[in-house]
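The structures come next, written out as structure tokens.
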Structure I
Amino acid sequence: MHALIWLAPALLAAIDWWAVSRHDRRTEAWAKPATLLALLVVAAVLGAGDSGAGQWLLVALAFGALGDLALLSDSLPRFRTGLGFFLVGHLAYVACFLALGLSTPGWSWVVLAVLALTVVATRDVVPATHRLDGITLSAPVATYTLVIGAMLVTAWFTGLGLVALGATIFVVSDATLSIDRFVSPRRWGHLAVMVTYHVGQALIVLGVLDAVA
């Protein structure tokens with residue numbers, strides 16, 4: 001039964017990836033937020049609400065779904081709104097990981113290398129956003145970057161492999177999105193963003209649920 005319940009988000013994610021690959025914005029408009037909502041339902045049904053960490057997980061997924069809705073438009077005002085929703089979502093993930101406890105095993109310090117690689121890969125993003133729309137865009141992007149960095153570090157410091165892997169893939173998604181949108185667009189960029197986004201979130205959900213079970 002637990003395995004079957006994952007079919008809904010898996011199917012919706014596949015539909016969204018298909019829509020993105022075909023530039024079908026109409027299908028993406030419902031499949032994208034529906035995937036996160038399905039993940040939220042899975043987490044709730046499997047008992048996330050029974051623990052503090054699980055409750056923060058639900059908050060993070062809810063704000064992720066709101067961010068998905070905001071980012072269905074390419075306008076800068078909607079981008080800033082979506083950025084705000086995802087920022088709150090990442091803060092909820094930080095709270096979730098802190099509630100799980102930071103055991104900080106030796107291998108978790110590898111996150112500093114992962115963080116450094118991410119900083120190098122996205123080094124042109126904040127300057128590019130500043131050139132595009134000044135501090136009204138670059139300041140929120142810089143703040144978001146700090147918050148998602150904190151999310152990544154706390155995920156690894158939980159000592160939970162699935163959580164660390166999911167957070168890392170989530171960061172890859174965000175890094176790809178920011179580079180693709182503001183620095184160097186790629187034909188496959190949007191699809192890569194969505195695949196890594198959904199896989200990363202799903203792995204975090206799996207890791208947290210396993211930890212609180």
Structure II
Amino acid sequence: MTETAGRNEQDAGLRARLVDVGVELLAAQGVQALTLREIARRAGVSHGAPRRHFPTHVALLSAIARRGFAELAAEAEKAAGDGADGDARTRLKALSRAYLGFAAAHRGMFELMFRHDLLESNQLGLRETSLPLFDVLVGLVAEARPAAAGSGARVAAAALWANLHGIAQLWGWGSLRLASGADDVEPLIDAALQAHLGPERT
């Protein structure tokens with residue numbers, strides 16, 4: 001191995017380590033703990049070392065968020081991808097469960113992933129990771145509700161996504177359980193799908 005290749009491999013290892021530490025810190029302490037200094041300290045490097053790989057704080061946060069989108073995309077593919085069972089509405093319900101399950105299991109990551117400043121920055125191809133996930137939702141809505149063609153499907157999918165995101169946030173805070181009296185999110189998923197797709201055909 002050449003000296004340059006060895007240095008590149010070492011740099012890639014440190015880059016991945018910084019993201020790993022950020023993911024761990026996010027899970028343990030939430031978004032507010034994700035400072036460059038704290039990530040560097042936990043990674044065992046100088047506080048200036050992350051700057052060689054991530055020139056801005058937003059760049060590092062974006063790399064961490066990208067991990068979250070990749071994991072959510074994998075769960076969504078498993079729940080509602082081409083190989084999943086059922087019609088479009090059934091797969092939308094499975095996708096909704098996966099989305100809410102991810103939000104409950106990874107609250108810090110879920111909060112970070114949807115910060116507007118990260119999506120606007122498009123650091124490290126963040127949009128290229130997040131938008132295909134939304135396109136899956138659009139395709140399923142268009143299939144489940146043929147009347148919502150073209151831009152109508154995107155608007156309906158966006159409204160459904162906003163509904164699911166609100167359920168995730170309010171359920172995580174405990175206020176939705178109190179307001180609805182529901183023991184779990186299942187009836188809320190059913191209500192959201194009915195609101196945006198119409199009654200289920202029998």
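Values quoted throughout were computed directly from the atomic coordinates according to the rules given, and no laboratory measurement underlies them. Remember, it's a predicted structure, so these values are computed and weren't measured experimentally. Cβ atoms are built from the backbone, for glycine too; each structure is taken alone.
A compact table of results
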| item | result |
| --- | --- |
| Distance in nm of label points 7 Å out along Cα→Cβ at positions 52 and 92 from the coordinates reads 1.8; which among I, II | I |
| Identity of the structure behind 2.7 (criterion: distance in nm of label points 7 Å out along Cα→Cβ at positions 116 and 140, calculated), options I, II | II |
| Structure (I, II) behind the derived value -24500 of helix-only ellipticity at 222 nm (-39500 (n - 2.57) for each DSSP H run of 4 or more, over all residues; to 500) | II |
| Of the structures I, II, the one that 66, 39, 28 was derived from, the read-out being Cα extents along the principal axes in Å | II |
| FRET efficiency 1/(1 + (r/R0)^6) of positions 36 and 164 (r between Cβ atoms, R0 = 35 Å, to 0.05) from the coordinates reads 0.60; which among I, II | II |
| Source structure (of I, II) for mean count of other Cβ atoms within 10 Å over residues 156-163, computed value 18.0 | II |
